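Down below are the structures I want you to see.
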Structure P
């Protein structure tokens, strides 16, 4: 089943890949690994989901923000591979950064929003290693930022 069809069954659609907000590129291919820069959680209207876990957001809202980051990661992968998701060998690793208070310790539960979407969208190819780290602030006040390393077959 195609990625678009899987996402459609979930009521989801890939967004347009976001342009960088500073001096970097969205992705770099090196030695068969596609490195995707950190992606923020964008709503359908293009606004960023902002907030801080343990202060203005709860775990379900944070997990939704992480899921939005995962959708943007998939959009960036698609852009880097000219839409050929058949080249994806595996999502190797996700790095999740969660804006949170010092006492908030459920970063892994928040990051699950992205991890679960990757597996739902890509099956076993979406299973990955991961880090989930609490940070005091993220660009544009985002609640979550996630980057990825993806193993890719040659074109």
Structure Q
């Protein structure tokens, strides 16, 4: 087994280096999300849902799932936890009783503001310090990667 030379970083190649960076971001998101849960009572994904519902009150749950690029069943658990925590309320759509509309409660509205300890505040600080063309390139790259992962070739087994 090869050992890593501590004086020089390993040469991983572009795909493994980028994947390593994504993994680092994922782990940092998870750590910050856990810290947010302790400090604010909301995880990172719950906070994102709360902020989106704050921007689009009365949004149907299905449209919220589409906006987040998740299956509605994935969102159901997040909405249920936010509802149990008193952060949002769901009500039946008066035009179509099969659809649920979501909105913030007073407790949810109290947390729907900027907070320097949140994931989005960290992201905003980085975005503000980054040239717009770099931000757009990163967004485009991440969208292309998400599309490839969701719709691209599937791995073949041994």
Structure R
């Protein structure tokens, strides 16, 4: 159940910040490249379902995402693994055949609790060291850098195809 503080936080974000949200450079290109490589794509987001649809349109990835989970499908948010467990169920894939991409230690911790290894990007304001300490198996400065280094990344090395 949503409490008044959570509702107020959402109201403030939507009123003052939502219009300023921009897609990370290279995000769409990375997902296109992953899809071309035969990697299945799921979103496991702490955003609510309506906001997630806006984000997908903003990045232009609606047709690239096979499955998705949002805060609506999780009892607890990150660092609890609920979002990732729901995504695994939707994909019907074992955790050891998946990788997560996250930009906070909470992403890596939550994915790790679900048995999923995480690639980190520092675009969330966390350092490489903080992300590695949280359990990331590799960290990039940006999604664009991961796209550039796709062939040498864990996305290819881990054999997710």
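FYI, it's all coordinate maths here, none of it is from the lab. Computed from a predicted structure; not experimentally measured. Cβ atoms are built from the backbone, for glycine too; each structure is taken alone.
Details
- Parent structure of the calculated result 2.7, given that distance in nm of label points 7 Å out along Cα→Cβ at positions 15 and 71 is the read-out and P, Q, R the choices: Q
- The greatest value of distance in nm of label points 7 Å out along Cα→Cβ at positions 7 and 87 among structures P, Q, R is that of Q.
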